[in-house]
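What follows is a set of structures for review.
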Structure 1
Amino acid sequence: MSRPFESEVRQDFERARQHGLFADLRAIFARRSRDLIPYHEVRQRVSPEGESYRGVQTVPLSQIVGSMDRFQDFNREFFPRQRFTAGRWQNVDRAYYQDVYLPPVQLYKVGDIYFVKDGNHRISVARERGQEYIDAEVIEGHIRAPLHANMAANELLLQAEYAEFLRRSDLDRLHPDHDIRPSALGRYDEIWGQIEVHRDWLAAIRHEPVSDQEAVADWYEHIYCPIVEVARKQGLSERFPERTEADIYLWVMRHRSAIEHEQGADIGPAPAAQDYAETAHPPTTVARLTGALRGLLALPERIIRR
């Protein structure tokens, strides 16, 4: 005996799968990932400073961009990627045909985006049916930097790392006009490690404990800003237009460490930046073309090895 609306829910699922497939193909050609964001990827980068229960709210489906545990089963628009999800998906879809009440989904909000705790299939069916909103029980985690649904995955994770850096450093309160934005993941941890070293150095010369906030303020004013000032005067940002001032700061600090290791003597941040500016050069057009040519020549070999 067939179940009610069996043909309809099968067709709906297959259509949703096709929509997902076409969306994924477009993303491949655009070189832009349309994967759901795994919540653990964000959570391991930022610790919310507190949580609030927001109750049941009407949430825009377009702002739900990740999942706690089903991030491999659906794409960014929550179209199904896995055929084994068909049973649960079709049961939810059937409930719509039969006008059966479905409880609110459960979401975790971080910034302006949401992650699904429970209700992935309900959200997927709602997206396939063209809904724009869904009722959800929401818990919000409070962080210091905004996260937006239109961010690519890498942008979003970078912003999460920035929020964690602000939680640790209070730099947004100590220097609201700061602009420390590395372009690669993991760099805020490197910067924080340098601040910790600076804190220990301050404590040693002062012969008293130094708080993180004191260390951050002193580091920003006497280490970071002098390096950035020299970098601006020497036009390093123009030489490396795809990099940020925070990237250049990190390059200078590595350069400084190498010089100090070689000479066995301390060198200040501004002299290190000046020395780096005199020696650092972006790759020439010839070097870039040579690298590209080498990659093309190696392509058949890589294909054969696969």
Structure 2
Amino acid sequence: MAPFVIERGDDSFDGLTVRLWEHIASELELPFRYEERDLDGLITGLTDGSLDLSAAALTITSEREALVDFTHPFFVTGLGLAVADRTRGPLGAIAALLNLQFLWVIGLLLGLLLVWGVLVWIFERHANSEEFGGTPAQGIGAGFWWAAVTMTTVGYGDKAPRTLGGRVIGFVWMFTAIIVISFFTAAIASSLTVTQLDTRVSGPQDLPHVRVGALSGSAALGWLEDDGNRPTAYPTLQEGLDAVEAGAIDTFVHDAPILRYLVREGYQGRVRVLPVTFWEQYYGLALPLDSPRRNELNRVLLDHLASEEWDQLQRRFLGER
């Protein structure tokens, strides 16, 4: 499971987990040889005695903990969502404007402007009737206009509070507007970016309503089933990503760093990993139950995780996190 275990062309292995294990084995002077197994085989090999240790991207779960022992976690991650990378055409921006999330953000912004417009109107309606007077609708409309131009720093100067209370409202709104503009700019940009993708999936909340795939025997598959989903199991990660690209499923769920690596290496422009993660996971090295080597492995592992060498290895295999 690259980038944690990467098979070289000469039948040897590399990767983040492999480098970790080889450091531990060197420190403890442990002889070893690699045997390639599938995900289920990594666990059953420990229970039937054919393996002494399993090193991959193994998530520590209660079900696996009942069968094997794990070292302390050496990596923390979460599940990710791979979807087809098909951006919308020229009408995409127009469709994004009709997205419920975008409309909700705009509605919230208009409501906020209305609140501050009403507040300034309350203080100004009598003392400054030429600018905020007239009927309540006219006065509140003038306050709404003042709040909008103040927030955007356009400041036409056609309306300004004159009373002490109105100026206090104006002073507070000027500083509040700086935060409001930042928040709404980010929210609107996020909404437009997500809706520009031609996908039915924007996060884990959509999984019950779409076609989902996961790796057979993986913790992701178990989580999906426990959460009430009906995922399609694929024997390999590549077959799952191929199914996403072909449109056979809407999303493939697996560990986020593994998905990002595979997409970067072989599916760029065809499959995309969404910028969301969920269900925190912990990777550990797996050992037979009651293994006498667990404590000494943990000691070397924890010492290595605190080193600069480990930080460099993560940057090399995972890129900037």
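Laboratory data are not the source of any read-out in this text; all were calculated from the coordinates shown. All of these numbers come straight from a predicted model, not from anything done at the bench. Cβ atoms are built from the backbone, for glycine too; each structure is taken alone.
Of structures 1, 2, which gives 14.8 when mean count of other Cβ atoms within 10 Å over residues 135-142 is computed from the coordinates?
This value belongs to structure 2.
Can you spot which of 1, 2 the value 15.6 was calculated from, given it is mean count of other Cβ atoms within 10 Å over residues 63-70?
Of the options listed, only 2 reproduces it.
One of 1, 2 was used to compute distance in nm of label points 7 Å out along Cα→Cβ at positions 71 and 111, and the result was 1.4. Which label is that?
Answer for the origin of the read-out: 1.
Going by distance in nm of label points 7 Å out along Cα→Cβ at positions 119 and 183, which of structures 1, 2 comes out largest?
Once distance in nm of label points 7 Å out along Cα→Cβ at positions 119 and 183 is worked out for each structure, 1 has the highest.
Kindly point out which one of 1, 2 the value 0.15 was derived from, the read-out being FRET efficiency 1/(1 + (r/R0)^6) of positions 159 and 223 (r between Cβ atoms, R0 = 41 Å, to 0.05).
So the calculation was done on 2.
Which structure, out of 1, 2, was FRET efficiency 1/(1 + (r/R0)^6) of positions 103 and 151 (r between Cβ atoms, R0 = 30 Å, to 0.05) derived from, given a value of 0.95?
2
Can you tell which of 1, 2 yields 15 when relative contact order in percent (Cα under 8 Å, 6 or more apart) is derived from it?
1
Out of 1, 2, choose the structure whose coordinates give distance in nm of label points 7 Å out along Cα→Cβ at positions 55 and 207 equal to 3.0 when calculated.
This value belongs to structure 2.
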